[in-house]
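A.B. asks: Several structures are given next for inspection.
No value in this document is a laboratory result; all are computed from the given coordinates. Only a predicted model underlies this, so the values are computations on that prediction, with no experimental measurement involved. Cβ atoms are built from the backbone, for glycine too; each structure is taken alone.
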Structure 1
Amino acid sequence: MSTIAPAVPAETAAAGRRRGRRTTTRQWAGLGFVAPFLIVFAVTFLAPVAYSIYLSLFRNKLVGGNSFVGVENYLQAFTDPKFIEGALRVSLFLAVQVPIMLALALVAALAIDSRRLAGSSLFRIGLFLPYAVPGVVAVLMWGFMYSERMGLAGNVNNLLGFDLITPFTQQWILVAIGNIVTWEFVGYNMLIFYSALRAIPGDIYEAAALDGAGQFRIVWSIKLPALRGAIVIATIFSIIGSFQLFNEPNILRPLAPSLITTYFTPNMYAYNLSFFGQQVNYAATVAIIMGVVTAVIAYVVQLRGNRQELR
């Protein structure tokens, strides 16, 4: 037995077509708004990354010129002692310097937010001011202070009669670089934490005061949980900055050429391979590997931070 579907009124069909056209128009309008960003993103980010991956799959040989080698450059990088040494060095730098810097920034933000610190506005500006100093100027300034002949370190050692401060030695050079980076960015991270603290509603503090909570309890139960998202963001930025370590050791290298090698960090290694060693393909390989490692670690940190926020 067959059934006949009821006829759709002409007005209903026309209304459906008009809704479909309006939906299509809105979609094209939305695409038009985001198109400039997509174009800039594709030209300035996706295209360079794609070209770097393309370069990493080739090798310039004496016989045959630029030849396709597949993943041979990547296999070489994972067995390259210079690359491994630089990667381990920045990993150690990340494991030690980043927690210290973030802890100092957190303590400073909590002290300013407590409103019990005398001259908190001046302290906040003074702590953030090093971030406004250009990176090259900051490194040159610290390099002068580290100088054992005419800098602050040399003057202190001469005054004491023995070498107390020796930044340009094998065991202290990474600490000296970490000190510069901490000085530059502790104020930046402090501002991130302080902004998150200022976003906490005042009603929560009033309720805690009515319950008889002290300052330590307020910090532990209210401020630190509210800072979790800011801490994750600051940690991700610091991880990226650590793996991108380049300016500080590269500028200090003329002052300590025997300590800071051309492969002191992976970024320095890639830079010198490309511009001085004419090994563009292998330099692209090093850059791609470090980019992937940085992205994976940053993603893991973000994922763990998001899970803790949902608890």
Structure 2
Amino acid sequence: MNDRPAALQATAQAIIAEVGTVVLGKEPVIREALCTVLAGGHLLLEDLPGLGKTTLAHALARVLGLRFRRMQFTADLLPADILGVSVFETNTREFTFHPGPIFTEVLLADEINRAPPKVQSALLEAMEERQVTIEGKRYALPAAFFVIATQNPSFQQGTYPLPESQLDRFALVSHLGYPAAAVERAMLKGEGGRAHLTDLNPLLDAQRLLNMRQQVGKVHVSERVIDYVQQLLQASRSHPESAPGLSPRAGLMLLNLARAWAYIDQRDHVLPDDVQAVFPGLANHRLNARNATASIARDLLQAVTPA
């Protein structure tokens, strides 16, 4: 495999195209998902059941060439079911740690808001620091680790609202939505979908993904773009419906996502357009935790213009 920077950068578009052979007609969402991964963040897919959220997560992991685990979140789930547990071994008379499903490279937390808050909070350390602490001992997660979570609408029975601290750990929230008529017809005729996951070709592996992340971190951000990001952050904190506004951590992730967006376009510098492309997905779930509308991010983009 060619690991030259230009070759790796060109691979990003090939990844989107390959996943698009299974997740039909959703190239913008696939791009957002890849952008999140390259930025070193975690992705939350929010939509009705049956629209392809799980298929997208599985397809992306397969094309990236990463180890994949799916965890179905339910109301009776316990933190130990995710993290693992220490078991006393009678032959050695010692406790041995048995890792849970979180010890993988891609964790699909399916229907994350069907689990109680204690289980959701068990993911916080893993998502922030890529490690878990169990009985006072720290265990490192794989360097390429990231979470793709799916969430059902809050009006459905058996769902719990994600706390703000949990939402803030998701770099970006995306929505699949219903397919276009022509795409749905192709699906009904057997094209795309979960049945074709085995046809996907891995285009990366863990080390090459880490190399791509390093390259993303080197994408240049000018003072002009930093000024623009800072103005968006300040505007979010004074908007009457978005208190307390976006945090500095959100601002750093916004820059990382903008770098990744530019990288996918095979550029070595960030434009204000890159910031605008990723801003709604980053801002809406942080600013609208108690308001289902998506108007605040749109208002901010209209009110703040790049110099």
Structure 3
Amino acid sequence: MGYVIATANMKGGVGKTTLSVNLATCLAKNYGKRVLVLDLDSQISATLSLMSPVDFAKYRKQRKTLRYLIDAIITPNLRLKLTIQDIIQSQVCNLPGLDLIPGDIDLYDEFVVSEMLHQQAVNLGENNFEAIWNRFERVLLGKVLEPIRDDYDFIILDCAPGYNLLTRSALATSNYYILPAKPEPLSVVGIQLLERRIAKLKESHEQEANIDIKMLGIVFTMSNANLLTGRYYKQVMQRVQQDFGDGKIFPTQIPVDVNVAKAVDSFMPVVLSSPGSSGSKAFIQLTQEMLQKL
């Protein structure tokens, strides 16, 4: 069984998806790992970083997205025609070892989820609806991944900003999480909020299961050399170091690099589209640091 790693942050716009797809690509390209990216964000940024909108539209029409797998769990009596193996897109970006479960702009219907869980509570004579909900979020993505979890060295879960059902389920399912953050004072707030949420998640599930997710580290993204001597940058670094210690901060920072933004237009990560760029070199170094930590 390989590692399941979530990339998460309560704040958006911190380079989370860029981090996810480039780490996954480096693992497959430079280390020969079998890697699966799972797009848990309805903005489908990870999906469109690895395939064109035309291809995504085709797969969505065929129901080959994460939505189909979630529907199968929400509606157990649904007659399935597709397996998870049918939905996984293999060798995305023509890279052997790099696979994707495409996301969807409409991942699940909250009303249907609530109705299903309410019916479960009634059938079980369970008065504690919160316990039913906790159980569902704990096993949701675990059930999705169960048939193929042993097929990969790494499964990267690209979480949506905030703290929705799929993010909580991703954290409950993962072995580790990586926290990307911009070198700005407000990023400290996002880091602290996520840490509190994870602590509460573990506490709410401790009676039924042991959620043993650990922080792999904090990655500073969109770092600008002009900020290195700035007062705000130093303030952020000092506060994060005080809270977590140097060992939880990846030494490599992801610089501001126009090639990273341009890579989205080619529907492939920067480590493939511009391998000699500063952004690409940073992701390659970061991947090596991550493997050393593991």
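A.B. asks: With distance in nm of label points 7 Å out along Cα→Cβ at positions 77 and 125 coming out at 4.6, pick the structure among 1, 2, 3 it was computed from.
C.D. replies: Source structure: 1.
A.B. asks: If mean count of other Cβ atoms within 10 Å over residues 45-52 is calculated from each of 1, 2, 3, which structure is the one that comes out at 11.8?
C.D. replies: 1
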